[in-house]
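Asks: Please go over the structures that come below.
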Structure I
Amino acid sequence: MAPTGGDLLLQCLCAQGVRAVFGMPGTQNIALYDAFHRCGPGLRHYLIRNEQGATLLANGFARASGEVAAAFTVPGPGATNAATGVVDAWTDCVPLLLVVGGYDRPMAARDRAKMFHGMPQEEVFRPITRYFGRPASASDIPQVIDEAFQAMFAGRPGPAVIELPPDVAAEPAPAAAPLPRGARLTDALPCAPEIAAAARQIGRMKRPVVLVGGDCIASDACPEVLQLAELLHAPVMHGRLGKGVVADEHRLAAGFLRSRRNARLLEQADGAVAVGVRFTQIDTSNWQLRLPGNLVQLDRDRRELGREFAISAGVAGGLQPALRQLQAELQQNPPGIDAAWSTIVDAAQQERQSLPPVPVLSQIRQVLPPNGLISVDVTALGYSCFDRYPVAGPRRLMYPCHSVTLGFGFPAALGAKLAQPDRPVVSLSGDAGFLMTCYELATAVDYEVGVVAVVVKDNCLTAIAGSQQQAFSGRTIDVAMRSPDFKRLAESFGAHGETTNRPEELPELIQAGLARRGPTVIEIRLENQTDNLVRWIPWLNDE
């Protein structure tokens, strides 16, 4: 059979280093799926059970590894299901590619509302992606793929969507089509005057802090961040996505930016250096966070400089070269750090280390090795993970930080495990979140994905119950829910299931699950404990 547009698209993905595709075949992408018969072993397809799972697995794959995975769906409802994982990738800056089926070219001018699986896909996806492309012919596919990957890595990463018309996927491909080679845009080099101005402002700081975001991880700039912090004797505070930039055990790791402890530390600081930080609504408490007046910001995206908070100096360009050049300047003219600052910082660190352990979260930490990865869903006992779950480095904790996608935890964990099969992976979900995406247990069983899913069963939308109680004099409505027996649910899919009402039993159960082939679901029953669980939710307890 002569190569088709579908063959060419898969070849282009392989050339870009893509190893995994998550998706579901349908009428408008059958020619693309037929190309898998002729695709080499370097690209593997995983059948999902809902298109939301496709993009959430691809999302977790990218968060764990930094690599792009692809999702394939049909248009219309397939695309809208998949949009959940796309918008999560957009808000959290995750590289992800969605290839969605389109409509034959002769029908391009027809009213989409009258078409099978009809939807104006470009209008839907352009606002939540870095790129939307539609090849007009098979010969256009390499260019569209190249543009998509360039856009995904132009500065902060993000998702891209390609709409592939069925007749383009089926038509003969050019005999010698040039394949994209996986090149990425090079970050702009910082300019010397901006480095010099930043160094002057930092030189005036006596009590500096360093603020870090997720782009430090995406830029592979974590070592340079730590070197700067050590040079300045400055505590490092992280936003949600910046978790792991500096290992939590390091003496300068100050924890989550929004904690009350760090709010007090910021009040005593006289300067801050923000590296790869977007200053999002959640991290800054609706942009009410009080930062020192002398704020220096380093970012790959010039548009972010001074966008949310006034700055005294800004440096645009690659974070690695910017930090190295900045340190060279500061080593020649080091700032005069207040001798008492280290004592203040050490006291804050001791306060952090004295925080009580969070049930379930602490038991997972007890048994998961340093290189292990936890994927945390939106759940009462998971909210504390940014400050109360120590990690040894980047890409060890995943959370839907800004879209706050309920149901994220388990499918993202599957994607992470498929990206890095040698790493232990655990997901933590509440019963509501797990029920949203538990159908991917079938995917996990089919491909023997060895993830341990810990599910807290309390038969309640606990965080919402707590919010309603605080806002409305203790009144709640429609937060009690019926949950299944998760052990039996897991077994019905062919997975291993366990159940307990004793958190102290979790380490042994998790250890056994990590040694087992295929998925394990551990139900921890905490029914009738809503009030106790609410007490662990930081944002409901002024933490």
Structure II
Amino acid sequence: MTRRAADLLVDCLAAHEVDRIFCVPGESYLAVLDALHDRNTIETIICRHEGGAGFMAVADAKLTGKPGIAFVSRGPGATNASIAVHVAEQDAVPLVLFVGQVPRNELGRRSFQEVDYAKTFSDMAKAVWTIEDASRIPEILARAFVVAQTPTPGPVVIVLPEDMLEDAVNTAVIDPLPVPRAARPSEDLIADICRRIQQAERPLLLAGGGLNSPAGRAALKAASIAHGVPVVLTFKRQDLFPNAHPHYAGHLGFKIPKPMVDRYADADLILAVGTRLGETTTQGYTFPVSPVPRQPLIHVHDDASRIGREYATTLPIVADPTQFLSTLAAHPSKPPGGRAAWIERLHKPFAASQPWSAPKDGLLDMGAVVAAFGDKVAPDAIFITDAGNFSGWLHRHFSFTGEHIMIGCVGGAMGLGMPAAVAAGLRCPGRQVITFIGDGGMLMTGSELATAVQYNVPVKIFLSNNGSYGTIRMHQEKAYKGRVHGTAIRNPDFVRWAESFGAKGLSIVSLKEAPGVVGEALACDGPVVVDVRTALEHISPFANLADLGA
């Protein structure tokens, strides 16, 4: 069947069960927009900035486990979207970014808005293809979807010269290719690991994003119970394991207090599953200690290239993390007598510090919002956290049930919050979507509130407004005490700002107002922005400015 290349491209997307794309329109892929016009099975979400479109695709992929899809125009559009490519690489998220390009006869001439994307994205994307021959569209798309998903998920970029999209082709659609999966571990290997766990007094199960699926969460909990092993979660993964469970030992967040890390370091066996053991999780490669850990390290990952990369590994195991833990759970072991004390030693400090207490100085912090959630939050609510210290109050004081979903930026980029909230609301209609954003991040991609209003997405945004790039101010105070420069910002009236988009605007200016306003916001049917006038003095959940100055 002869058809236009742009129509073939859209047919290939449909064959790969793509039901939604995020974009900012551009003339360099105008033919694709025209092809999508009659495709009722693929929804086109029009965004206000290419960074927002990319972030939405990343968030959508985090929710589905399938590649998120974004389309952007050449040059400025692609460079605006590069933040999403970087986040997808850092967070191990499957992303397919389609970029319009100059016509083929202009390639290499430095034409208007021309960029060599193979060079530009070489350090971030897993692969970059420029499709000059329209007949190769099905082949390249099928390959791109596999590469984006395995072995460690990540971003791929497909470049579309605008004249190629108008070519007539008779190439058939290629159905999705099978996604390779790591083999199930052998019975002998599982038996060896069970013996090691049983002989250890202080084992620790370090679980990462490779377990972020209903089956992965169930396997993690089952393995922990079957072997009596406490669980510590990696950065932005506190939602994977019920926090109230006695085996929960906390999470390895960004620069958590040293006493917490010291407790973990007393482990005599580390079982790391579904994590790349990156810099943030390992607290700057100090836990485990790189390159040779102080304790035996069993590292389970489905990507062989990630095992042994920074660590001398006692048992390197290339396996699907969920399959591995499911198999491990089916072979329970009897913990030694001292194991109960080890479990309590890790869980007790976390449980004691989780409840929020109102600051003695009476100043407002984001803990008041978390404390006000109570039974107002649904058991399957989706939480979005933008980058910044303000999210630490949610991390520290909210008890995730294992059914909640949390979407945060492991790579630390500001601006994910609002776009991710829109994507989550679109993907999971009817579920609560609760978002924590700082005033800095809000004015980066907050304009996507217009997208939320346009598509009737009832996002609930809690904005920490302290007039500062707070995380940087904290580091500034630590490194250069009293020398504040470049971190103070002046903000608009966010209540009126939200209302100008058609959303409801609310504010919290004191501790006593928090419960009522939080309840009102969560009960509202439409999108809401709550301007929480937090005190800069409360720079993080673990430190005040006065403490840092001293």
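Computed from the coordinates by the stated procedures, all read-outs in this text should not be read as laboratory data. The structure displayed is predicted, hence computed values, not measured ones. Cβ atoms are built from the backbone, for glycine too; each structure is taken alone.
Asks: When distance in nm of label points 7 Å out along Cα→Cβ at positions 177 and 233 is compared over structures I, II, which one is greatest?
Replies: Largest one: structure I.
Asks: Thinking of I, II, which structure, once distance in nm of label points 7 Å out along Cα→Cβ at positions 113 and 457 is computed, gives back 4.6?
Replies: I
Asks: Further question on the same structure: Check the numbers for percent of Cα pairs over 19 Å apart, for residues 409-472 alone across I, II and tell me which is largest.
Replies: Largest value of percent of Cα pairs over 19 Å apart, for residues 409-472 alone: I.
Asks: Let me ask something additional. With distance in nm of label points 7 Å out along Cα→Cβ at positions 337 and 425 as the yardstick, tell me which of I, II scores highest.
Replies: Going through I, II one by one, distance in nm of label points 7 Å out along Cα→Cβ at positions 337 and 425 is largest in II.
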